[in-house]
Structure I
Amino acid sequence: MNKVRIEQDSMGKLEVPANALYGAQTQRAVDNFPISGQTLPESFIRALILLKSVVAQANVKLGELPPDIGQAIIDACDTLLADPQLMTHFPVDVFQTGSGTSSNMNANEVIARLAGQVSGLSIHANDHVNYGQSSNDVIPTCIHLSAALAIHHDLLPALTHLLDTIITKAETVKHFCKTGRTHLMDAMPIRMDQSLLGWAAQLKHQIQTLKSMQAAIQTLALGGTAVGTGVNAPAGLAIEFNKILSEVTSLDFVAADNFFALLASQDTAVSVSGITKSIAVTLMKIANDLRWMNSGPLAGLAEISLPALQPGSSIMPGKVNPVIPEAVAMVAAQVIGNDTAITIGGQSGNFELNVMLPMIANNLLSSIKLLSNSMHLLADKAIRDFVVNQDNLERALYKNPILVTALNSRIGYAKAADIAKQAYQQQRAIIDVAEENTDIPRAELEQLLDPLLLTNGNR
């Protein structure tokens, strides 16, 4: 039989597992929300514990908590953050009360019990660990804090790594020229590096946009307490909290100028999620380009060969698939879905509080994690080591009738179209057909129709 103990909260008594650090309010949430079996992300819980530690430090400095109680809370938070089994103490489902009160009280109860066990002091989850706070400012603060840390430590480095890998690869393939494609149909030539540097430009834009949101995501709601008025928060708590948090994290956090907005809305989270969606769209484009260029090896484009990572079929021996681009494409689809849910969640700011906070937190952190992990894989297991199949590139390149576009200014669009059609029909090189149908010398045609020269445009 499972051993239990009796805990009590304002609603009465109930049984809690004997060895659990959490108390009655957490157990009620576990009982009330058996929905997904999915807890809030560990990165969120870690940010929540960090928040509790920093608030305790601020309250001690402001003279609002006895130093011994404050230190016990800080020590308990440090112990939890070092615990490899941390998440066993935080069993509350993502789909819970929309304010995230259950998760806030889960943290308060766990920290209070652990702090009391170690210090021998009587430490209360509400009166001490949650002193000067409300779930209504803690959870919005934790959304911003956890996202800011994940962006700084994971997402921006992953974007930069992918960008650097693409730029490096572009330099090694700049001497390869390939048939460009619009509408998936043959178009004017393009150098391989030009194609990759197009991806790089997309990523640079995403990095710039993401960095532009850092100040907003590092603006915090703590100090607003229940409805934004700051009731029960000690004077100076928000300022002291952000000062200490900035020192601990080496990021610049500030208190909101208007707490009402950060409690009632999740506009910043929605905006950051929109950027993750935009990054996902960029990754989908890169992944699909890689899949098309790798297609074959006989009946596709076969312009490149991606690294062979694993057998591609349980029935077709020798088949190898573009598994990394496929995985990245699925990540992109998931992130786009997460953004849709966050957008709907952002609309749920009813009067003084948004009531879809746990879902917003979960989806935003999930998107950041998925993108960060997949971009490293895309860089290291697909782009860095793909091989260009030069023979396949050139086989189509010099027969491409679209090259006749370069003669438009000399012979006119209509005449050029006739030459292109004849070259298609007769399956001949465009230069041979152009020599027969124009008075342009062969030597000049070789210059005008040189695919590599055509990639330079007027520059």
Structure II
Amino acid sequence: MDNKDSKLGLFALISLVIGSQIGGGGFNLATDMASSANAGAIILGWIITGIGMISLVFSFHHISNKRPDLEGGIYSFAKAGFGSYMGFNSAWGYWLSVWLGNIAFLTLLFSAIGYFIPVFTGGNLSSVLGASVFLWVLILFVLRGVHEAALVNIVVTIAKIIPIFLFIIIAIFAFKWDTFTIDFWGGNTYHFSDVMKQMKGTMLVSLWVFTGVEGAVVLSSRARNKKDVGKATIIGLISTLTIYILISLLSLGVMTRQELSGLKSPSMAYVLESIVGPWGAAFVNIGLMLSLLGALLGWTLFAAEIPYLAGKDGTFPKIFAKENKHNVPKNSLVFTGILIQLFLLTLLVSEKPYRFAFSMASSAILVPYLFSALYQVKYSWEHKQLGQMAIGLLASIYSVWILYAAGTGYLLLTAILYSLGIFVYLYAQKELKQKPFKRFELVWALIIVLLAIVAIYLLAVGKITI
């Protein structure tokens, strides 16, 4: 993409950041949060998430400005700070997260379509077949050009915001303080241990709905002005955080936690239906479908871009760096599509296909986020920028907290996927004629393999379920 007119401006980058975050998660946020926590714990969870994500985004912003040469975004941060294998794991983990996230979006898309065409439920055979057709149509569209896809994303982002704003306005007038404060802490009194447990349950949900905030960083090589990357990321985060807090808390003032936790996906549709009647659910489902089209488009761009950039600098095998005549990384895109296609089949055996897919996606991205934050600490320490180092430390603590809060099940399952990445890494290093592992890197690789073996064993004996 050498033509400056085909580069992405500030508004396109902001739309990409907002559009990639507000996919399907925001439309199902009320139920996903209420399934784990009461209002008090949800508020505390948002405070922790807000501080953590803002710290993480300011870290992205700072490093992007100081190291504009790192065009691979969050994976190149890890590589610059901690070597080839950690860089590979960040690229691999981010890539895993993005295409697993696309599976979650496809699942929710067909749940929304199912409101109008009951044969689709999001997790049955009809949905898998429909999602498969949609997937390959989308890939064919993106193969025509990244710039064109990003322009379509601007239109879709504006369209999806309309039903969300309508919901917020109507929910403000329908909000009942007595409903909101019922069982505020999950009992008659505040108990720290119980509230902590509830907050932990919200962490993967809150991480999931912000995944995509790094979208402008990932596509920084295609930005018209590199300084716009940081601006777009910060504006996109603050806007989306405000929307998410309003959706989750206002819903708790319309319906009780027990009522919210029992709603079908997308829960926003059924909350609005309880206020204004069936047209509200139909309107939100249409908005959700538009939203998911935008999210799928944005995330498909990311899914193609990461292996492409990694292939260009030798982190991934060179085959991923091949472009078509529209400057789109076709091999990267097609291989990603094949993996999504294979994993769509897991929806047929999962009890809660959407939650399973987004939990796997959230777990996979923890490694890239953590190493981005740690590189912010390292870079700031080396350049004696104490304020920036404090931001990096906050982002690092948040990333470690999420690792803890996520629980062992999903982390062990993602370890299987990380272990498979070792073969790809070895092949890429062979192409470069490089020694694959330094001593400490070999230790990390062995730990990943051991965790994968444990996960396979626990799957076999039924201790972990899909």
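FYI, it's all coordinate maths here, none of it is from the lab. Since the structure is predicted, the reported quantities are computational estimates derived from the model, not experimental observations. Cβ atoms are built from the backbone, for glycine too; each structure is taken alone.
Quick check for you: by mean count of other Cβ atoms within 10 Å over residues 175-182, which of I, II is greatest? Write out the running numbers ahead of the final one.
Values: I: 18.5; II: 13.0.
Looking at the calculated values, the largest one is I.
Here Rg/Rh (Cα atoms, Kirkwood Rh), for residues 367-438 alone was derived from just one of the structures I, II, and that gives 1.11; the source is II.
A value of 31 was computed for relative contact order in percent (Cα under 8 Å, 6 or more apart); which of I, II is the source structure? Computed on structure II. When FRET efficiency 1/(1 + (r/R0)^6) of positions 375 and 415 (r between Cβ atoms, R0 = 30 Å, to 0.05) is calculated for each of structures I, II, structure II gives the greatest result.
Supply the structure label, taken from I, II, corresponding to mean count of other Cβ atoms within 10 Å over residues 7-14 with the calculated value 20.2. That value comes from structure II. For the set I, II, ranking by Rg/Rh (Cα atoms, Kirkwood Rh) places I highest. Given a value of -25500 for helix-only ellipticity at 222 nm (-39500 (n - 2.57) for each DSSP H run of 4 or more, over all residues; to 500), calculated from one of I, II, which structure does it belong to? Only one of I, II returns -25500 for helix-only ellipticity at 222 nm (-39500 (n - 2.57) for each DSSP H run of 4 or more, over all residues; to 500), namely II.
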